[in-house]
Every structure is written in C-alpha cells, then in structure tokens.
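In what follows, structures are represented as structure tokens.
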Structure P
Amino acid sequence: MTARTDGGPPRFDYAQAFSRNIGWVTPEEQERLRRARVAVGGLGGVGGSHLLTLARLGIGAFSIADIDAFELTNLNRQAGATCSTLGRSKIEVMADQVRDINPEVDLRLFPGGVTLDNVDEFLEGADLYMDSLDLFALEVRRRVFARCRELGIPALTAAPMGMGTALLVFTPRSMSFEDYFAFDEGPLEDQIIRFVIGVSPTVMQRRYLVFRRSVDFTRQKVPSIAMGIEIAAGVACTAALKLLLGRGEVPVAPRGLHFDAYLNRLRVTWRPWGNRNPLQRLMYWRVKRMIRAVWGKR
C-alpha cells in the first residue's frame, strides 16, 4: 500500500503489494503473472485455497465458478468457511476475499457453476485451468479437460489425499485425460475408484485411514482434512507458476507426484497406459475389495 498525504487509508499499489515475490520471480515475470488469467472450477476445498494462493502470487485475472453456499461441515477445511459466512454463496465470499488482496483483479463469476453448456465461456481467455470440481462431478470434469486439450490450455488437478496431495498435469502434448483415466461405462462408484487411483496411483493414504466407513462413494461422501487441502494448494500453485512462466520441470501425465506429510514420503509416479496399466488394474480391484469389505455388496 502507498501512504496518502490526506491521512486516508493507504492506496493499493500492485508492485509494492507483491514485492516480496521478487527473488523467486523476476520483476518481468511478476508482470506476466499480473497479465495471466486462471480458471478455477469449484471454490470449496482445494478451489478456495488455490484461488487465494494464486491471488497472493499476483495473478491478475480469474474465472471462478461455484454453485454452493458454505455449510457447517465446510469449517474444517475450506478457505472461505467461517461462522460468519455460513449460508453465504461461496463465489461471493471468495470474490470478496480476492478483491481484498488485489482490488485491481479482473474477476469473471459463474454462480451457476461450470456446466456442460458454459465450458467455453468459462475457459475463454484462460492461460491455465485449475481443477477443483467436486470429486463426484465426473461428467463436467471430463468435458472441461477435453475442451482444455482442444483449446491448448494446460490443466492440472492436485487432489487432497489424506494429509498429502497427488498432482497430475495435462497439456496438449501429454497423454489426454480420457486416455489416462480410461473411464468405462458402469456405476458411478467404479468410475470414482478409477479417478482416485488415477490421481493417486500409490493410494498410500489408505495406510492411515483409521475409520474406513467414512469412505462412502454411494452416498458421495469421503473424508477431507485441512492439511491435505493446504498442501495441495502449495503443490498445485507451484506447478501453475512454472506452467505460466514456462520455467522449471513439470511432470505431465502419465507421470505424477504424490507427497504425503503423514508418511514422510514423496513418490514420483509413472503409469504408462494410465489406468490400463496392469498395476492400476490391480489397484482398482484392491480398492474395490476394500470398499466391499466395509460396506458389503450394495
């Protein structure tokens, strides 16, 4: 902020506000970030933390989408969830927070969420797509990633997996989202298993899942904790910086990263043929058996 001679509140100054980024980025790179637009689909869980982290990085424009309001069950992990925001629209709360960080930010709001009908409008002008749609929104997610590939927009997903995160990045030259995940027609539960093991091929977070009945794909309910959300934001937004500035190696599908703070482990994963890889087929049946052992055949 720049001090005012009239005694009023300091005026916003972009260069000063984000000056502590300099060193990790050059002044010229900071200006490139200022001119970038990032699309963030979904503002609960990882989406809210992604958005605020990128706002503090100095990204100058966002397209953001969410249809929900904050609920009591969001308080344990979602950036915009506080007792004072319960019942308020997530998109309004998060837009206010971003404008408080950067009053000059260019925001396009999609309060109806990302849908099959507005994907092109949502992605218009985007330099990068940050996936943060609900785990169970597979149809829309598949459409967004497909359109990103057609438009040449890099797209990444960093899923909170327990107390860690698993990162996958898709670019126009990488393996495609559809080829990697190899979704087959069938029950939603089976497709969700394929998505989870695709994002997290090691599924190492299962080793400390102490209450397995918390995982219920049929009722679209899974556990999520703040540490995983914040680690995901750090990993995802670091990859975003590298993609936007064109520097630093970023693993792309079928390669990925999985860091777990609870297990003190970092794994670089490589699954040629994606979920068609024999190791992935084996993991699919392991996870499916685990779920059936907890819930029985339903």
Structure Q
Amino acid sequence: MNFDYKKAFSRNLGWVTEAEQETLKNKTVAIAGLGGVGGAHLLTLTRLGIGNFNLADYDHFEVENFNRQAGAMISTLEQPKLETMANMALDINPHLIINHFKKGVSEGNLHSFFKDTDVYVDSLDFFCFQIRQQVFQYLYENKIPAVTAAPLGLSAANLNFLPGHMSFEDYFGLDTVDTDFDKGLLFLLGLSPSMPHSKYLVAEEYVDFKNKRGPSTGIACQLCSGTIGAEVLKLLLKRGRVLAAPHSIQIDAYLNKSVARWVPFGYKNPIQRLKFFIAKRKYSSLL
C-alpha cells in the first residue's frame, strides 16, 4: 500500500482545515522521555499529523512498565524505548522525519535536540530534576514554548511555559532547596496546587520517595496525551486559548471534575509555601 498523508489524516478535517493540516505536517515537536506519558504523546501527535520529531530516551522497557506505557509489551521487553516508539510512530506515518537521541537529552546536546523545534513536550521522569531545570532554562532563553501534563492518580495536570511568561524556575523554585525530596514536593505542589487526586489514594505506603517510585495508571497517561495533543495543536496553529504558568488545570476522571488554579508568584506564594511545609511534615515519615 502506498501511504497517502492526506487520506490518512483526512478525518481530522473539520476540526482543522486542509491548510492547517498541511501546517502540522511541517512542524517539529521535541519529546524527551518515551515512557508513560511520552510514548502516548508521540502516538497522539503522530495521529494528529505532526510530521517531524526530535526524540530522546536511553531506557529499555521492563515488566513494571506494562500498566501504563504505550510501547511496553511482551514483544518489546528489554527493547530500547526510543527505537520501539519510533517504529510504532513510523507504522502510522512512514513519512515521518525522526531525529533520534539515544543517550537521552543532556546539557551537552540541548542545542542539537531543540534544533528547529516548534514546541517541546516534557515527558522526563518525575525525579529528573537537574536535566529538567536545564531543559526549561534553555527553552526560556530561546523562546520555545513547552507543555507538560503530569499523570497523577486518574487525572492529568497540565501546565504550560510560554515565551514572555513566567519561567519554570520562577514557578517551581527548585533551586531554592537542596534535597530531591524537597524538590519533589515543590514540583508536585506546582503541578497540582489543589492535589484533588490525593482524596482517593487508598494505599499511601506505595508513595516511595526514598526509592523514587510512586503509583501510576495508564488511565492518567492517556488523559495526559489528549490534553497535550490539544495544547500542541493550539500552539502550532496559533488559535485557541493556551494558559501559561502560573495558571494550571487538572482534569480528574475519578472525581468527574476539572480544577483550574492561578498561583501568582509561583513557589513564593504564601499559600504554596504553607502547603510545602505541611507536605514535608506529612511525607517525611515515608523516607
């Protein structure tokens, strides 16, 4: 079968015009991390018709990934996530142009990784604080929009960092603390200021800060990919409202509601500081 781009993505038309679909075909999205959310993001954006990707990941699939990661299957055990997910995307659109970064994204390859990037989709592991800070600082300095959606419980917590708006560091303040535990709390509270998903956490002992592990669901990852897809579409086509930090929104399927929050001054907000100290006292026993 000869692949026909226009026919393959013709059912997008109506929500996008033919001219907009052609625009998406010529755009480049960078994704760092192809696990839980990253793999789902790649497939969603491929089906949207995005034509070019810069992809970074150095990890392999394991059995523990089966509950949530799009590329995790018996047939892909111990296989590189980057190669597996790139092949899955190419199986949808064989005309894709994919730049592989097999050693992941690092301070030394930021310029190469973000070359020609129109939008960055953050899919790094939750605990990758140092490289995430370096990535977002590069994006801020080079005026590249970034979107992130955290899979929390059965929800997607969306936060966007756009040129001309608050920076990642000004919002999260990770440089103001020393330990990964404190950075994790600040990051979590920034992603989800209201923490609605905590209401249905039934076994708190699986929140393991010491070993950098936490409970997850494929439901949340799929919700995140839909949210990310919509934000990327709006940014690339320059239409529709895209909220920038310190605004955030969390869509929770378990609670059947969405929670929008505005956190002026980011981590410096007095309420955020209070939440941080309360969370630190509560969860320090889990270390």
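Bear in mind that the values in this text are calculations on the coordinates, not laboratory data. Just so it is clear, the model here is predicted, and its values are computed rather than measured. Cβ atoms are built from the backbone, for glycine too; each structure is taken alone.
Highest-scoring entry among P, Q, by distance in nm of label points 7 Å out along Cα→Cβ at positions 66 and 178, is Q.
For the structures shown (P, Q), mean count of other Cβ atoms within 10 Å over residues 242-249 is largest in Q. Among P, Q, considering only Kirkwood radius over Cα pairs in Å, which has the greatest calculated value? With respect to Kirkwood radius over Cα pairs in Å, the highest-scoring structure among P, Q is P. Identify which of structures P, Q gives the largest calculated value of mean projected area of the Cα convex hull in nm², for residues 186-233 alone. Top value of mean projected area of the Cα convex hull in nm², for residues 186-233 alone, among P, Q, belongs to structure Q.
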